[in-house]
Structure 1
């Protein structure tokens, strides 16, 4: 099959890095003599034939812009077999020969369904949760992490001035990656993630241990998916402020984590993955996700990506606890074996994959 016109779409939650990826797709396709059609509003756009031509002139300034110019939307219709067939019909009617899809877990499940119907698909991982297997990093993570870290630094200023304990909630419904990494980088006194749930009493003990060690304030970073929830933790601690030694405040960072100018790393990662996606689609290598492993692009079959969920590395969680509670030992530190940790990070199955070095002109 000869690829002459490709589509590009963004789906799922928006993430910094999506726009730079769209830009690189258009530029790389142009260098190969391919036309590019942008699909607006994700899978819903496939249902509505919401296609528009994208040229190099249309993508000026995207490197520094957060969000996605193609927008994103959910589509219940696409989840049906009839909807998926309609999507392929609309793509064929627009003479689109292949599709680059940028998104997270749900997006990759949808991309896999399209691929099963025989349509050429190459995906780019993009989610601030960094919970897609077979890639070290996803688009959006670095920028979101820096946004959270900036908030922690600023909140610590006021916490230290007023002798307070601050609960800071990060995004992460099923993954504690943002909470763990920002907590380590921000020197949080307690880190609370779904992968290593803590009881209310354990959280209280952790803060008390820091108070006993002479800390004049406390930062507790909580992933939103943890149970008990951030609100429940706050109510429990607030009722025990006398016992705790600190007054307690809560900050929910919310959607600020999804916005903002992509970092330099984000822009480079988006460019590398997008260039590799277009190159492989053009070469006939599709039904795959382009990830980054060991600083090299790597192709993984969509069937494996769609059925795998990456968990955080609990060795890092244990390290964080050792740094803060090495002597107090009030916080449980689950220590999986290195093998188990690697499985948690990359999934149970390691496929035979292809690693490709990108040419210098990719940047």
Structure 2
């Protein structure tokens, strides 16, 4: 390998990135090939990336793996890591956990943080090795200390939920904060939840709002919903019903089931927006069809009372029963009352007692 190979590679990168020249994948590939012929690992790797992503040439996973393997065998850690991923996914090569483990380990032993993360995942999931969370944590710790935000989040979440380790909220907050400071929305979201609930930290709706908003600004759907709920139900420092409705509507429109239930509640009660029972019905129906028991209960009540929907006791009973079958105690009590009074259904004291006892059972858990 000569200094000329490195120059060819750099010229290829300039064309690949459009750095100082007009971007041209064809020119980039030409220079990468020249450098690759002289055995320059980074150029060989970039040829693999171009075949893998279809940049400048038709996507060809098998050809990508060929180049990844060449670069990996020359000791290039990025290629070793992506070759391991190819074996995990069966992308361009038959899936093989043993091969994946081998290449992840080679990358990890070169202190390549993504390789350390993936090797940790293999141990955490028991892929190609016996499941071993201590070994997973060891590799993730090495990667996290290098500042890899994805790994910092993984470690933080492990400590937060106690998966494979003893719960440690202090360490959870430490790693989540480091990942959040680097802009990782999943970490920002979970850090916001910790502050909202006071989990291992002094409860602070203001801090919760700050971190949830950072994640929401990156279109993290759970954060958009949770921020909406916080602004709807939080204390006076953060409460903003109008903005809450806007956020919940945004999340509901993108398919978030609990957001559909929450925005329906706002429309039903006229909180932060003009009361609109038809829109409340619309969102509860959407969530009810997806199996949400709160939505099924509220839809049932609408039909029973004839508010927001045409009075229909049978339809009301149908939705209340769906909710009750999932252990929704309010729905169970409603059914008990319906059967005991004969309101909308034939009076049946046995059924009334059955639903009353079911409600008491679920409340006792």
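Since every read-out is calculated from the coordinates, none of them should be taken as a lab result. The shown structure was predicted, so the numbers you read here are calculated from the model rather than taken from an experiment. Cβ atoms are built from the backbone, for glycine too; each structure is taken alone.
1, 2: which one has helix-only ellipticity at 222 nm (-39500 (n - 2.57) for each DSSP H run of 4 or more, over all residues; to 500), as calculated, at -23000?
2
To which of 1, 2 does the computed value 24.8 (mean projected area of the Cα convex hull in nm²) belong?
2
For distance in nm of label points 7 Å out along Cα→Cβ at positions 149 and 165, which of 1, 2 scores largest?
1
20.1 is what came out when mean count of other Cβ atoms within 10 Å over residues 61-68 was calculated for one structure; which of 1, 2 is it?
It traces back to 2.
If you rank structures 1, 2 by relative contact order in percent (Cα under 8 Å, 6 or more apart), which sits at the top with the largest value?
Comparing 1, 2, the top value of relative contact order in percent (Cα under 8 Å, 6 or more apart) belongs to 1.
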